[in-house]
Structure I
Amino acid sequence: RTRKVTTVCNDKKEIWDDREEAQDFFLRQMMTTDGEKHERAECVYIQLLHGLDECSDEDE
C-alpha cells in the first residue's frame with residue numbers, strides 16, 4: 001500500500017521504501033529542531049502529506 005518516496009533535505013538525498021517511515025522521520029525532525037532546520041523538515045513533511053513522490057526542502 002505504501003510506496004517509495006525520495007526526499008532531499010539539507011542536500012541529503014534519501015530513498016525511502018515506506019512513505020509513513022519518511023513522514024515519521026520528518027515529523028520528529030520538526031518537533032526537535034527550530035529555525036531553518038525546522039522549516040526545511042516542515043517543507044518536506046508537507047510534501048509527503050500531499051503524496052508527492054519526490055519531496056525537497058528547496059524553494060522551486
Structure II
Amino acid sequence: MRFDLTDLRLFLLVAERGSITHGAGLAGLALASASARIKGMEESLGAPLLERRRRGVVPTAA
C-alpha cells in the first residue's frame with residue numbers, strides 16, 4: 001500500500017472541504033479522476049475513508 005503525494009494531498013483537501021468536487025478542483029483534478037483515486041485508496045486499505053452523504057463527505061475513523 002503506497003500512496004503518492006497527489007493522493008494524500010487530494011484526501012486532505014477533500015476532508016477539509018467536505019466535498020470531493022471542491023477538493024478535486026483545488027487539487028487540479030477532474031471529479032472522475034479524484035473519485036477514482038479515493039476509491040483506489042479505499043480498496044488498497046480495505047476500509048472506507050469517507051462517508052458519502054447527500055451534501056458532501058465526512059472522514060471515517062479509518
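Structures compared: I, II; top value of distance in nm of label points 7 Å out along Cα→Cβ at positions 10 and 50, i.e. the largest, recorded for I.
So helix-only ellipticity at 222 nm (-39500 (n - 2.57) for each DSSP H run of 4 or more, over all residues; to 500), computed for just one structure, reads -15500; which one of I, II is that? Source structure: I. Taking relative contact order in percent (Cα under 8 Å, 6 or more apart) as the criterion, the largest value within structures I, II is that of I.
Quick note: the coordinates plus some simple rules give every number you see, no bench work behind them. Since this is a predicted model, take the numbers as computed values, not measurements. Cβ atoms are built from the backbone, for glycine too; each structure is taken alone.
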